[in-house]
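Nothing in this text is a laboratory measurement; each read-out follows from the coordinates by a stated rule. As the structure is a prediction and not an experimental result, all values here were calculated from the model. Cβ atoms are built from the backbone, for glycine too; each structure is taken alone.
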Structure 1
């Protein structure tokens, strides 16, 4: 279990992501639609994941461009199924059709914009939506933090309301369960740790905690509002007199909006040497939204998350 051994690896960058890959490598490869892999970076990520036994890729894109990218990168893609389509939009639609029919178990973003892929995913004609709001979760391996740190939502929902935040929290808890964290500690972030009627994020945090008390969110321990420092630092929590099973030892950070979440995640990337994996939950299949700037380890760990999610039964909660 990740939570059992995380403390021993706090100073070793990449250890948490490596553990995810070890967990996933014991499972069968995931049949994955790779959408528009027409550059060397996205194609290399898919091929390397296949070599590691993480995915069995179905490449979807203009055949001439995919094959040219393979030649430029020195990759042999002859063993993979390649579906020829005219352009990236059609590639996204085709991937969603395959997923809706159960012909693939996951979707991986290639060289196209995230908005273009998600537009196809959320289309009513696609059939991939569920009763859950879709949300993105970063799984961060921060060298100075003794466990995996999940941050949501920093990439998908711009300004989520209370109902959307409930789904964002539940999706993150489900992912933590799939990673082996039995009862994740969830910190609902704001700028302060006291409820303030003029700060909507503090009101939402208090409401989410009460929703957890009433069974509308299940499987985790919630506390909030908490500021970032007293969510992740036991010393800060003690100094401010916060007595909580979550404060100072959070597994999951729920941010108020996409701006704060995106800035938080990128600060950890560039100032704390954090490595990350990322996944979209809430659709019928997991969606790997890797960035063009992501290193190979992040792409592989995102595949590992998708595998763990497909073999995990999501929690049920009251509507």
Structure 2
């Protein structure tokens, strides 16, 4: 009985110290991130854009302001009534930018989620098993990498149509080869570590080893790539919409707002400046955030 009662505090202490260590590591990473001023600026800008996009239904009316035409107020310059002015159909540009953020963020994040799932499966299998499996998967990825992202997305959209779902899948598949290579490289860096060999020695299944031990230790570079590729996906959405193969009017999207306003940009530059700046600040925020996460999660950059 005494031995049993004496053993319980040891287990409790181990659990306490393990939990304390996890909190300490997370706290240390957060403090390192806060020291990077540009990364904090990127996080603040991105959080602001996300907050505005989420709160869009409470900020303005979609049916009465965003898509409803008001010819009497067309091409109004920025002022107190319309902070960013109005477009060629009299619609409030600020309201359309706010709702356009919802479209860009949802499709961008969803597309990169598709890329991430495909990349984790293919890249994880290629990096963990190596050999013929690695050769087959990576040669297939090289074929897709030889095509520009926009061109591959264009081919998929042309074949299946330009609905929001097809646009998400098209952009997601076009970025999947890049994720596959990133995941493969990260997995190859940890697959031969001692804790992986220990898991193999006790008979753990490969799928369990990959899911529980390999991928969690590769999460750093993957998170960084997610932030950077979300920015690229948003830019791709805008490019596709600009050439008429993305989101179609009257649904507000930054790319189609640029396309519809380019005819009037010489006399009314505010029509294209506002959506252009929205794209610029979103991409800038995500790039600053990605660089900050890379500096935070890379132990070689620890000061």
Legend entry - Structures 1, 2, by distance in nm of label points 7 Å out along Cα→Cβ at positions 89 and 289: label with the highest value: 2
Inset, instruction - Given a value of 12.4 for mean count of other Cβ atoms within 10 Å over residues 129-136, point me to the structure among 1, 2 it was derived from. - result: 2
Inset, instruction - Taking 17.9 as the value of mean count of other Cβ atoms within 10 Å over residues 65-72 derived from one of the structures shown (1, 2), identify that structure. - result: 1
Legend entry - Among 1, 2, structure where helix-only ellipticity at 222 nm (-39500 (n - 2.57) for each DSSP H run of 4 or more, over all residues; to 500) as derived comes to -12500: 1
Inset, instruction - For the read-out distance in nm of label points 7 Å out along Cα→Cβ at positions 97 and 201, a value of 4.3 was computed from one structure; give its label from 1, 2. - result: 1
Inset, instruction - Could you figure out which one of 1, 2 the value 31, 24, 21 for Cα extents along the principal axes in Å, for residues 137-192 alone was computed from? - result: 1
Inset, instruction - Give the label, chosen from 1, 2, of the structure having the highest value of volume of the Cα convex hull per residue in Å³. - result: 2
Inset, instruction - Identify the structure, out of 1, 2, from whose coordinates distance in nm of label points 7 Å out along Cα→Cβ at positions 121 and 169 was calculated to give 2.3. - result: 1
Legend entry - Structure with the greatest value (metric distance in nm of label points 7 Å out along Cα→Cβ at positions 105 and 233, set 1, 2): 1
